[in-house]
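We did not get these values from a lab; they are worked out from the coordinates using the rules stated. Computed from a prediction, not measured in an experiment: that's the story for all the values here. Cβ atoms are built from the backbone, for glycine too; each structure is taken alone.
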Structure 1
Amino acid sequence: MDKLKINIVIAGRTYPLSVNNSKEEEAMRKAAIAINKLISMYEQNYAVSDKQDVLAMSALQFASKLELQSLTKNDTNEEEIKKLNDLTNLVSNHLK
């Protein structure tokens with residue numbers, strides 16, 4: 001399958017990209033919109049003179065959200081595993 005060529009604008013710069021399908025294109029465009037909104041918010045609320053500072057703060061915010069989701073998911077998995085082990089022990093004890 002041929003890759004789709006798209007242009008994404010982030011912080012006023014255009015980046016040509018290749019994506020595998022329209023779903024990936026949609027995800028890239030939505031991500032670019034979210035990044036640009038966050039950049040705009042930082043520029044309006046803080047005295048930032050350099051785009052690199054705003055981009056760094058935006059990257060940090062997105063990365064920290066991703067890490068938090070990962071940690072939360074791991075915590076949930078550990079709880080589920082413990083509950084399954086407890087349930088397995090209950091069933092095993094009942095069958096003895």
Structure 2
Amino acid sequence: MPEIGYCLISEEHGPRELLSFAARAEEAGFDFATISDHFHPWTDAQGNSPFVWGVLSGVAQVTERLRVGPAVTCPTVRIHPAVIAQAAATA
């Protein structure tokens with residue numbers, strides 16, 4: 001059966017907005033959500049780039065059934081794999 005997902009764009013929005021969007025996505029019936037994982041925004045005009053794993057922990061607190069995860073993450077160059085593992089386990 002097809003599933004419909006929602007994309008949380010962390011370069012465009014801060015953590016509180018992202019949590020609100022995730023809760024609203026769940027209320028609207030989305031099956032899952034992905035969130036971008038970037039160390040910095042693509043352009044200065046975007047202005048946001050919260051730590052994806054912290055936001056995922058928050059999303060887990062404001063949703064009940066929405067499956068979430070990073071769209072892409074970088075466990076080799078930017079963040080040590082052990083830090084990613086700890087962050088994922090904490091979330």
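Looking across 1, 2, the calculation of relative contact order in percent (Cα under 8 Å, 6 or more apart) that yields 16 traces back to 1. Given 1.07 as the derived value for Cα Rg over 2.2 N^0.38 Å, which of the supplied structures 1, 2 does it correspond to? Of the structures listed, the value fits 2. Supply the structure label, taken from 1, 2, corresponding to distance in nm of label points 7 Å out along Cα→Cβ at positions 36 and 52 with the calculated value 2.4. This value belongs to structure 1. Comparison across structures 1, 2 (criterion: FRET efficiency 1/(1 + (r/R0)^6) of positions 28 and 76 (r between Cβ atoms, R0 = 35 Å, to 0.05)) gives the highest value for 1. Match the computed value -12000 of helix-only ellipticity at 222 nm (-39500 (n - 2.57) for each DSSP H run of 4 or more, over all residues; to 500) to one of the structures 1, 2, and report its label. Label of the originating structure: 2.
With FRET efficiency 1/(1 + (r/R0)^6) of positions 4 and 60 (r between Cβ atoms, R0 = 25 Å, to 0.05) coming out at 0.80, pick the structure among 1, 2 it was computed from. The value was obtained from structure 2.
Largest in distance in nm of label points 7 Å out along Cα→Cβ at positions 44 and 68 among the labelled structures 1, 2 is structure 2.
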